[in-house]
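Below, each structure is written out as structure tokens.
Readers should treat all values here as calculations from the given coordinates under stated rules, not as data from a laboratory. Note that the structure is a prediction, hence the values are computed from the model and not measured. Cβ atoms are built from the backbone, for glycine too; each structure is taken alone.
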Structure 1
Amino acid sequence: MHQTDLLNVNETMNYWDTLSDDEIIKKFKEQGSWGLYTSVDLKDCDPATIRDADRIKQFIVELCDLIDMKRFGEPTVVHFGPCEKVAGYSMMQLIETSLVSGHFANETNGAYLDIFSCKEYGPKVMAEFCKRFFGASSMTTHVLFRD
């Protein structure tokens, strides 16, 4: 990877912050991208919520309804981790157009969510929903078009 490639990646990440969901979706369609990917990193989440498998399943259902994604099967939510640093629930939900996944870190009360779909959705509305649902104090998001 060249230095100019790194600059373009950084410019792209900052660029999305200036656009509305409608503008992002318009660009997604105009470019004929194959998929829309959003990563959402949440800090200082409500400990009770990220440690509750039923609440995480509720989150998956509500998120898929919000972004109009048809769930394929039931969500998978499993608690594991080889050490305290990474222990917590991981979740996965197949959707007809790809996948919603994430991991919740007990030690830091963090959440790391990934939403990928070849059908467009509003990444900012989705990310704000995630932040509210888990009671996070801060959020970092990245939006990528996959070609």
Structure 2
Amino acid sequence: MIEAHLPRRRLHRAVFVAAGVYNIAWGLYAVADPQWLFRVSGMTPQNQPQIFMTLGMVLGLYGLLYLEVARRPEDGFAIAAVGLAGKLLGPIGWLGLYITGEWPLASGVILLTNDLIWWLPFGLYVRDAWPHWRRTLTRR
């Protein structure tokens, strides 16, 4: 049986290479300068910067997973779906911090490059990859 080709495969590969490189770079920077967001948004520096460093480590590891999606886009649905969920849930969590006054509006800068710009390309990939992933599940 001939496999159906993933729609927009080249676009998806490019998006996940970019996401992978971005996440690794962001993670490394967060580890090197864990107070940057607090400085940029005018918040009091953290007493425990290791928390932000850990966030950087986790997001950097996501970058490795995104590079795997770029390498094998036909098999990356689950990884991308988890990534997209995080990119949707992160802003919801930030909104709670903003509404309660714990974080200022300026801290929303973190949402622009970590979440919002990825919604469309990740959502498009998840939509395109879903039928292929579903077919692979039924063959097992």
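Any idea which of 1, 2 comes out highest on relative contact order in percent (Cα under 8 Å, 6 or more apart)? Intermediate values should be presented prior to the final figure.
On the way: 1: 36; 2: 30.
Top value of relative contact order in percent (Cα under 8 Å, 6 or more apart), among 1, 2, belongs to structure 1.
Assuming 1.9 is distance in nm of label points 7 Å out along Cα→Cβ at positions 77 and 109 as calculated from a single structure, say which of 1, 2 it is. Can you show the working numbers first?
On the way: 1: 1.9; 2: 3.9.
Going through each structure in turn, the value belongs to 1.
Quick check: 15.1 is what I get for mean count of other Cβ atoms within 10 Å over residues 21-28, calculated from one of 1, 2. Which structure matches?
Structure of origin is 1.
Given a computed value of 0.95 for FRET efficiency 1/(1 + (r/R0)^6) of positions 29 and 45 (r between Cβ atoms, R0 = 25 Å, to 0.05), which structure among 1, 2 does it belong to?
Value 0.95 for FRET efficiency 1/(1 + (r/R0)^6) of positions 29 and 45 (r between Cβ atoms, R0 = 25 Å, to 0.05) corresponds to 2 out of 1, 2.
For the read-out helix-only ellipticity at 222 nm (-39500 (n - 2.57) for each DSSP H run of 4 or more, over all residues; to 500), a value of -11500 was computed from one structure; give its label from 1, 2.
Computing helix-only ellipticity at 222 nm (-39500 (n - 2.57) for each DSSP H run of 4 or more, over all residues; to 500) on every structure in 1, 2 gives -11500 only for 1.
Between structures 1, 2, where is mean count of other Cβ atoms within 10 Å over residues 93-100 highest?
Ranking 1, 2 on mean count of other Cβ atoms within 10 Å over residues 93-100, first place is 1.
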